[in-house]
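Peer 1: Please go over the structures that come below.
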Structure P
Amino acid sequence: AGGGGGRQGPRTLRGRKLPRGVGGGRRPAYRRAKALSARCARAARFLLRATMPSYTVTVATGSQWFAGTDDYIYLSLVGSAGCSEKHLLDKPFYNDFERGAVDSYNVVVDDELGDIQLIRIEKRKYWLHDDWYLKYITLKTPCGDYIEFPCYRWISGESEIVLRDGRAKLACDDQIHILKQHRRKELETRQKEYRWMEWNPGFPLSIDAKCHKDLPRDIQFDSEKGVDFVLNYSKAMENLFINRFMHMFQSSWSDFADFEKIFLRISNTISEQVMNHWQEDLMFGYQFLNGCNPVLIQRCVKLPENLPVTTEMVECSLERQLTLEQEVELGNIFIVDFKLLDGIDVNKTDPCTLQFLAAPICLLYKNLANKIVPIAIQLNQVPGDENPIFLPSDAKSDWLLAKIWVRSCDFHIHQTITHLLRTHLVSEVFGIALYRQLPAVHPIFKLLVAHVRFTVAINTKAREQLICKYGLFDKANATGGGGHVQMVQKSMQDLTYSSLCFPEAIKARGMDNTEDIPYYFYRDDGLLVWEAIREFTAEVVDIYYESDQVVEGDQELQDFVKDVYMYGMRGKKASGFPESIKTKEKLSEYLTVVIFTASAQHAAVNFGQYDWYSWIPNAPPTMRAPPPKVKGVVTIEQIVDMLPDRGRSCWHLGAVWALSQFQDNELFLGMYPEEHFIETPVKEAMARFRKKLDTIVSVIAERNKKKKLPYYYLSPDRIPNSVAI
């Protein structure tokens with residue numbers, strides 16, 4: 001090799017000189033010409049590529065656990081003038097599609113595609129299959145326009161999905177064949193995945209899945225472990241320091257104060273108030289208005305024939321110097337009738353413990369302070385010598401036991417009917433019908449999908465672990481072992497559409513007069529939230545439906561409504577559920593029912609369970625002796641023995657604690673982080689909705705400042721969007 005920075009001599013191979021022109025020597029003319037030709041070809045290809053249509057594709061991966069993927073992701077663009085080839089979305093030396101990532105890619109196509117109508121995404125195996133949660137794709141066209149393609153779906157295995165742009169469209173808006181075809185195929189696929197199943201005779205139909213993992217991936221929980229009832233109940237008992245009692249079945253508490261041993265970790269304003277005042281008549285009456293089950297009390301317009309109560313019997317409770325009949329005429333008498341429990345089989349799953357039920361009738365009175373107090377209790381439906389009417393003038397232990405029985409029965413109706421049937425199961429019906437009959441591009445699907453999030457999943461887990469035969473519900477509840485199934489079957493006869501319309505339900509029970517019954521916060525707050533939802537749904541309906549005729553002609557919408565009627569309500573005309581919807585006003589009402597039931601109504605009857613049920617004597621989940629047949633014999637010690645044993649008390653406390661917890665990253669009413677809608681008018685309607693909800697939050701917070709017992713279950717900042725616990 002030469003020195004001084006000069007040209008190197010010819011390279012050698014195994015001691016031989018290389019041919020001239022191969023090493024550092026000058027290339028022949030033909031080699032120089034060939035190199036120049038190659039450079040020209042590359043330049044030509046570059047110039048050609050520069051003139052070919054180029055799209056910038058931005059892909060957003062979900063931020064939940066296990067949302068990312070290592071699989072190969074291919075994209076094809078389908079336009080009005082043609083379809084592109086598949087393009088592998090991949091950047092060198094970069095980990096694409098990580099959890100929470102937003103990745104951009106340049107996609108060059110050979111020909112003009114025209115208006116982009118669809119995006120096709122294919123996922124192919126790299127090594128091991130992993131699911132991928134695709135939030136959305138944004139496309140920047142060669143003209144500089146941006147098109148949004150919402151997805152918010154899981155892509156599992158080696159599969160393909162096709163996305164439309166985010167503009168909501170009714171079927172009548174689609175005139176292009178390929179879009180009509182996509183719409184039809186999406187529903188055909190969904191109807192194969194989302195099948196109806198009868199879990200128990202007489203129940204609303206549910207999803208055809210034996211366990212959580214059998215569900216379509218899009219409606220499964222992100223992490224199944226987080227909603228494992230066995231795990232959560234055990235964790236609850238551990239957190240409450242009561243797990244040492246959980247296996248102490250048949251072991252009675254010594255007295256009421258003994259229950260405080262499982263109350264050590266409770267520092268909750270309402271729970272402490274309940275513990276201190278649960279024996280008082282005012283607290284008893286208050287719970288029918290603002291407790292966990294504020295939907296049973298109704299104004300008594302006529303004394304029931306099977307409750308032979310007289311003025312003389314309750315005279316000491318009547319403050320207006322009127323007869324009982326006159327008080328009824330003035331609207332001062334209220335009634336709660338637990339006739340649904342009459343004839344229900346009691347839990348016999350534990351042969352070592354006898355459990356009992358009653359079917360009480362409770363008469364209540366509005367006193368001069370406008371407070372509701374009990375004045376008569378009959379513990380079974382058929383009057384007679386062995387079914388006495390208990391009164392406040394009776395011995396303290398007699399009256400206390402009668403009230404405990406009523407509270408226990410209220411607990412059973414609440415858990416199985418008010419909570420399970422009328423929020424969980426009804427919302428599942430709406431959710432299944434939604435996925436079966438409305439494509440993702442439909443405005444009603446976009447509106448409601450957030451309000452059925454995880455509902456089918458939580459119900460499936462409940463059928464798998466909680467309310468199944470020998471499930472957790474059987475451990476502590478007198479209606480376990482099949483009684484809860486009978487209750488749902490009986491109550492289906494009374495489940496009507498109007499009873500889900502909040503204002504109508506309040507009015508039907510004679511509880512709508514705010515001046516007459518001033519402390520009914522469930523009613524007051526519920527009406528505020530109902531009206532905010534109704535105004536919001538009416539705005540959305542106005543945006544997409546020009547007239548009543550468009551509503552009536554929307555076949556997909558009519559199929560959705562009919563699915564709910566036929567499979568949810570089992571085609572019963574007496575239910576009053578519509579088979580079709582013909583006006584914008586009725587559509588807005590229907591949508592309000594769906595959203596209110598899944599959000600506000602569920603919040604009102606679910607998240608107060610720990611507040612009102614953690615003090616066991618206030619709402620025993622079971623009773624271990626039958627209702628008394630005579631007065632004057634029961635003692636306080638006997639009452640304590642009738643209450644749940646230590647083991648059942650712990651399982652009950654763990655259950656109500658777990659059920660009262662919000663989920664991690666809970667989405668509350670008005671929060672729509674998944675942007676299924678992209679149109680400005682809808683986004684503005686959502687903003688107005690949130691503003692109204694914020695105003696309601698402030699109104700409720702201001703009222704609660706003056707209350708020893710605050711009522712906050714219907715404050716919108718405590719109302720999750722959907723039934724998910």
Structure Q
Amino acid sequence: MCLGNVHAANVPVGFADRLIATGLNSPTSMTILPDGRVLVVQQNGIIRTIKNDALLPGNFYAVPNVDSFSERGCLGITADPGFATNHYLYIYCTVKEGATSHNRIFRVTESNDVAVPGSEQLILRLPNVPAGVQWHMGGALRFGPDGKLYVAVGGQEDLREPVETSNSQNLANPFGKILRLNPDGTVPPDNPYINTAGAYSYNYNLGLRNPFAFDIQPGTGLMYINDVGAGTWEEINRGQPAVNYGWPAYEGDNNDPRYTNAVFSYSHTTGCAITGGAFYNPLNTQFPASFTGKYLFADFCNGTIRTLDPANPTVAADFVSDIANPVNLAVAADGSVYYLARNQNVGDSADVGSVSKIVFTNSQVPRITQSPQSRTVFLGDPITFTVAATDATSIQWQRNGVAIPGATSTSYTIPQTTAADNQAIYTAVTTNSFGTATSAPAVLTITSNRFPVPSITTPAAGAGFNAGDTVTYSGTATDAEDGTLPASAFTWRIDFMHDTHSHPFMAETTGQSSGSVIVPGFEADAPNTWFRLYLTVKDAAGQAETVFRDVYPFGQLSELNPVGTPRNGEGPIELNMNNGEAAAGDGSTISLGRIPYAKGIGVHAPSDIRYDLGGTCTGHFLADVGIDDIAQGAGSVAFQVLLDGQVAFDSGVMRGTDLRKTVKLSIAGVKELRLLVNDGGDGNTLDIANWAGARVSGCPVPTPAPPPSTTPPTTPSTETPNPSPLGAGGGGCSMRPDGTFDPTLPGLILAALASVVWRRRKSVR
């Protein structure tokens with residue numbers, strides 16, 4: 001059992017990544033105070049203090065009446081420019097008020113590492129969150145050199161609305177905007193829309209989707225806004241008064257003079273959600289001079305921090321990689337860079353968030369990229385500790401500071417643990433010609449208490465859903481010592497999954513063995529979506545175990561019978577995998593732009609598939625199309641969709657280097673859906689094409705008919721997978737059965753089968 005899947009980041013030579021704090025519950029933001037203390041905001045409203053790089057045991061503050069449903073919650077914090085004398089802190093949270101919720105900015109006063117009781121002062125109450133909206137709250141806060149408080153507010157729309165009716169384009173509300181206000185909450189008289197009839201007077205600019213983070217450069221006042229995109233582009237926008245950034249008309253660059261282009265944007269081939277951002281202008285420069293003035297930004301999905309030069313913002317430079325879900329960045333006065341990671345991309349519990357910092361050491365000693373993790377195992381079970389380091393020429397494992405004879409590889413295994421191993425401390429010393437580096441210590445705890453065994457009963461394996469359905473969840477759990485566990489031992493959670501990232505939906509709910517929830521229409525236009533239901537049970541001794549089940553929307557074409565035998569350029573069409581060679585079932589996971597799909601149809605040009613819809617559907621046909629990554633940039637094809645014999649979609653020639661295209665077509669009353677793929681005119685070598693995530697909505701719920709080639713390329717075990725760098729140690733923390741970690745493809749194997757229930761062991765809490 002592990003204390004959290006904290007994976008050391010990959011940093012350049014001369015830098016070091018140091019873990020500062022773990023055990024944080026869904027952290028969202030942080031601020032560094034002038035004296036070096038770090039305040040970390042959790043989505044649930046609990047604010048923690050890090051002092052001298054150690055997490056203090058108590059809370060700084062617990063915000064009352066927080067609504068942390070889905071992406072609501074406490075999302076931003078910043079210190080007053082005069083903090084050294086007034087000790088003011090400003091916080092952005094979603095709070096409940098009767099039957100409604102709203103976001104508000106309020107101020108508290110700090111004293112002796114906690115908020116002064118009764119010091120909370122309301123600064124600005126925003127309008128109620130629109131009914132039913134769960135995502136895109138924004139929340140970042142920064143002070144500008146003008147002394148004004150700037151606030152990022154999300155569009156507070158779950159779906160892409162028409163331009164004419166969208167929140168982001170409506171000056172009468174604060175949604176999808178940057179706001180500008182005086183520190184006391186009053187309106188600055190020089191705000192850009194102060195004299196615009198009907199405008200929300202705090203608005204500074206508009207046309208943003210979900211400005212999750214932004215920063216203002218010390219000295220220059222340059223503002224960069226990280227706007228999380230929808231299906232294709234992520235943006236960094238220059239914050240200016242009275243400009244319109246174009247959402248929902250556009251994401252990425254456009255040639256429309258009504259809208260201001262981003263200073264930098266990148267496609268979803270290199271990430272999917274831009275999060276933390278910070279200018280590197282510390283009081284004391286620690287990094288090399290080339291970093292000064294650069295903008296650092298993180299991507300939640302591919303786990304990177306990159307740098308952008310404001311003087312030439314055309315190309316971003318790689319800096320740090322292999323971070324598990326970074327959400328926030330901050331530059332300390334001493335020049336180190338702190339980052340906040342949620343570490344939740346592969347089914348972790350809520351309490352695995354972490355704070356780390358990057359420092360410049362100017363040393364070429366080995367760099368520890370993966371320390372062994374503290375573990376709890378049953379007496380007599382085996383345990384494996386793993387370390388990873390770059391530039392190491394030798395490794396020596398130690399037990400309680402004493403070298404273990406023969407333990408000189410990247411992993412160390414105890415075949416059978418004994419009582420004498422309890423509380424033993426294991427470290428790995430890595431060496432090269434420049435010196436040594438020692439891993440963080442891992443404590444081994446031996447228990448005679450067996451882990452509980454949870455099981456999800458409903459939704460059943462293979463079940464589906466439609467938006468608006470009421471989904472019932474239930475489960476059972478037994479324990480070797482306690483027998484059948486009561487409802488008080490159960491905790492449930494639901495996340496919505498989209499491509500390679502997740503969105504919280506139902507927060508952790510404890511004390512019931514069953515319940516129900518109405519499934520919203522989140523990302524209803526995106527083919528690659530599903531929800532993941534987690535069940536964690538805890539026995540009387542505190543041992544916990546988690547299982548989860550993936551549930552996909554109804555109407556997956558891979559579960560419907562085509563008319564006759566489809567035509568395909570090489571072997572049969574493949575279901576829920578790409579097209580391999582001539583044999584059925586010889587494909588691998590569908591992947592477009594390094595984004596994996598558990599559902600879809602893999603073909604090889606020329607291909608022709610027909611489905612009889614019977615004229616009974618009222619919704620849409622959805623799919624992402626493109627050449628599979630397995631072609632490594634080769635191949636050229638053209639996709640067509642015919643509805644009752646009429647061409648409704650034509651992709652044109654797509655090559656292996658092209659971005660995926662999303663198809664959304666109304667199929668109301670359509671009788672025949674026909675999917676064609678032809679070669680691009682240069683032969684069909686490596687024309688490995690995907691109808692990724694292909695499904696129909698608004699159709700009568702089908703009875704799935706299992707076809708002959710549904711066997712996935714790898715059948716994962718229902719037991720604890722093998723260890724991986726993401727959760728090192730002896731089984732139980734890894735969520736990848738292949739023993740590898742690739743932050744650009746989180747959940748690649750996990751998403752392979754909705755019918756598999758995966759298990760991982762959690763830490764004792």
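Readers should treat all values here as calculations from the given coordinates under stated rules, not as data from a laboratory. The model shown is predicted, which means the values in this text are computed figures rather than measured ones. Cβ atoms are built from the backbone, for glycine too; each structure is taken alone.
Peer 1: When relative contact order in percent (Cα under 8 Å, 6 or more apart) is computed for each of P, Q, which one produces 11?
Peer 2: Details: P: 15; Q: 11.
Structure of origin is Q.
Peer 1: Tell me which structure, out of P, Q, gives 128 once volume of the Cα convex hull per residue in Å³, for residues 166-317 alone is calculated. Each step should come with its number before you reach the end.
Peer 2: Numbers: P: 327; Q: 128.
Of the structures listed, the value fits Q.
Peer 1: Determine which structure produced the value 2.9 for distance in nm of label points 7 Å out along Cα→Cβ at positions 574 and 598, calculated from the coordinates; the candidates are P, Q. Kindly include the intermediate steps, with their values, before the conclusion.
Peer 2: Working: P: 2.9; Q: 1.9.
It must be structure P, since only it matches.
Peer 1: Given that P(r) over Cα pairs in 20 Å bins from 0, in percent, derived from a single structure, equals 15, 42, 26, 10, 5, 2, 0, which label among P, Q identifies that structure?
Peer 2: Working through the options, I get structure P.
Peer 1: Suppose helix-only ellipticity at 222 nm (-39500 (n - 2.57) for each DSSP H run of 4 or more, over all residues; to 500) works out to -10500; of P, Q, which structure was it derived from? Intermediate results must be reported in sequence, preceding the final value.
Peer 2: Values: P: -10500; Q: 0.
It traces back to P.
Peer 1: Among P, Q, considering only mean count of other Cβ atoms within 10 Å over residues 206-213, which has the greatest calculated value?
Peer 2: Numbers: P: 17.1; Q: 27.8.
When mean count of other Cβ atoms within 10 Å over residues 206-213 is calculated for P, Q, structure Q comes out on top.
Peer 1: By the measure distance in nm of label points 7 Å out along Cα→Cβ at positions 366 and 486, tell me the structure among P, Q with the highest figure. Show your work: numbers first, answer last.
Peer 2: On the way: P: 3.6; Q: 5.0.
When distance in nm of label points 7 Å out along Cα→Cβ at positions 366 and 486 is calculated for P, Q, structure Q comes out on top.
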